[in-house]
Structure 1
Amino acid sequence: MARVALVTGGTRGIGAAISIGLKQAGYQVGATYGGNDEAANRFRDETGIAVFKWDVGDFEACKAGIAKVEQELGPVDVLVNNAGITRDATLHKMTPEQWSAVIATNLDSLFNMTRNVIEGMRARGYGRIVSISSINGQKGQFGQSNYSAAKAGLIGFTKAVAQENAAKGITVNAVAPGYIGTEMVRAVPEEVLKSKILPQIPVGRLGEPEEIARAVVFLAAEDAGFITGSTLTVNGGQYMAS
């Protein structure tokens, strides 16, 4: 029987590529989303991947949502924490609402989701948790103190939870993408892309969502059992973290 993988924010952008990549690798996949019903339903119809709607920033919603996923698909063996939002502003102009929204979706969600699958993984003696950080969680980014803080916190969370669960057959890792050719990034004016962004990337191009998906599929595999507490950077050489 195929292992079950659950991907938060798994119906669009990088998350959609991850969901599809895991399905192609033989997993039974569920994808969560927060609000865009039209996009989620289209993704479900095109891929055959089950979709589930809830707010990953809400602990009780995660508890109920994961129970539904496990009822329909089976116990979650692979959790991919991918859901994320941006509310960019320099700190001296940032509102409490902008800060809190990003922290809830990008950081609180790690606890909300992982806490609700970790006991089952420990009981079964197997689990793979992969969380999507960002180059901006490693080096910081102007106008993104909230996002950078959340994505840096994700790396600390990964290292701690990896230590706690290594003896139970559970690995916990992070992937830190650089500039990826998602709908959001490709909406940047071409001149800005060519003059400001691409010159920072040694390989000279944007990454593709499928390249992040392949990194996740690798870390989610049974064969990756000796890799835990790690952050895999996928950024074209833009930032080389030691």
Structure 2
Amino acid sequence: MKENKIVIITGGTGGLGRHVASKFAAAGCKVYLPVTSLKKFTQTFDNSQEENSEFSLRKIFAFECDALNETAVNEFVANVSALEKGRIDVLVNTVGGIHDEVKTADIDMKEFDKWFNLNFRTTLLFTKAVLKSMIQNNFGRIISIGSTMGLNPVPGRLAYSISKSALTELMELVSKEYKKFNIRANTIVPSVIDTPANREWGTEEEIKKWVKPSEIANVIFELAGEKFNSVTQSTIKVFGNF
């Protein structure tokens, strides 16, 4: 990928997002993260105090933004666009979460809305907001994180399965609607990701089979570059040894 790409990454301080942000920044891209806490952002990316670690100045910037609020998302994207003279080259949607098991008859609709909005609404809002800049510049790459449960629904996970399925369909539609503007949208479907949160419940043998966040970050980075210009409307499975 060429240097100086302008990249927005949602969920950029999370177990996967931080690896994606670091990967793009290390390649010379300028990365912007919508965050709920600037303190957490600083703690996540400040390596100046770490032993046996060389301090590196990376172009990773953050602004507070409620990813569920349309006005806040539009303002965030507008600010980035203004700072970068109208350019937004890449959007990576990693924000999301999974709920406890609950059968369909027992679903609380407020809980359903909570998880559907977290997994799908956030992706839709940011995708919708960046498209204007991408259309004007005749270039754009949008990559979102799906789920195996979005491809094959799992009992007890309705909100999560439906939201991830909708996310995958959104990427397909965006690719079809905007391909004439050189805009691509893809979905990465990982197996269980080896994050600190998941390690709390995984066994040693299970963890060995999980996919590393850095491996997913590498796939996302390559997919956003020129190497895969013809890979459109794709759902790419990254399962590790699962």
Structure 3
Amino acid sequence: MSDPEPDPRLYVLWDVDGTLLRNGINAGGLYGEAIELAIGRPLEFPVPRVHGKTDGQIIWEALEANALPRDLHSLASVHLDRLSLERHLGGSRREIAPGIVDALQAFADRGVVNALLTGNSANRTRYKMEGAGLDPGAFDWRHSYFGDTAPVRAEITLRAAAELYGQRLIIIGDTPGDGIGADAAGIPFIAVATGHYSAAELRETSAVLVIDDLAGGLSEVLEVLAGLSSLDRA
């Protein structure tokens, strides 16, 4: 007799900027600096709006806006990681968003896997977490997804859905872009208003739940997660 298939697990795929951590000051400045280092001169046009986009998308769009060769992308990405490390070593610190530490523990206590789905590179994500005092060990990095080369967020969510096929997934993020990416992969989305967008704006997305933050909304989030887990036993 063959062994039974293991029960599906529930993965919470966390966004980083504006969700786990408060957004940094001058969010787009580092991208412009990285591209300028790659081309050796100032940009003619500034980096487009960055909220909800992947690192890869922001660099692609800035290169296009400035009529620069697309093959500069990889070099600009290298500079972006290096600049992020320099900021980290220089004492740049993010702030953990309200309720995050308790939420991560509450999820883990219930057998939920905390993982990442972020527009940042893996290196940039670690620098930000360590600087803020958020333990990277609280996350399953083997089943986490990063957007340093992705031209759109949907590329990351589709990859996550494919690699975690058969598991229960939900995305927690702070922008309509997180919702669009979730929709593309058929993954439910919980929106938190701890980033650039208000709760009212996030209610215009397909989010199954919108909360102001995890400090006040944890019980509601746990109800949603319990509902997803119960599907396995139906």
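No lab work stands behind these numbers, since they all come straight from the coordinates. Predicted, not measured: the structure shown is a model, and the values here were computed from it.
Once Kirkwood radius over Cα pairs in Å, for residues 107-154 alone is calculated for all of 1, 2, 3, which comes out largest? Kindly include the intermediate steps, with their values, before the conclusion.
On the way: 1: 12.0; 2: 12.7; 3: 11.6.
That would be structure 2.
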Quiz item: Out of 1, 2, 3, which structure matches 0.97 when Rg/Rh (Cα atoms, Kirkwood Rh), for residues 131-218 alone is calculated?
Solution: 3
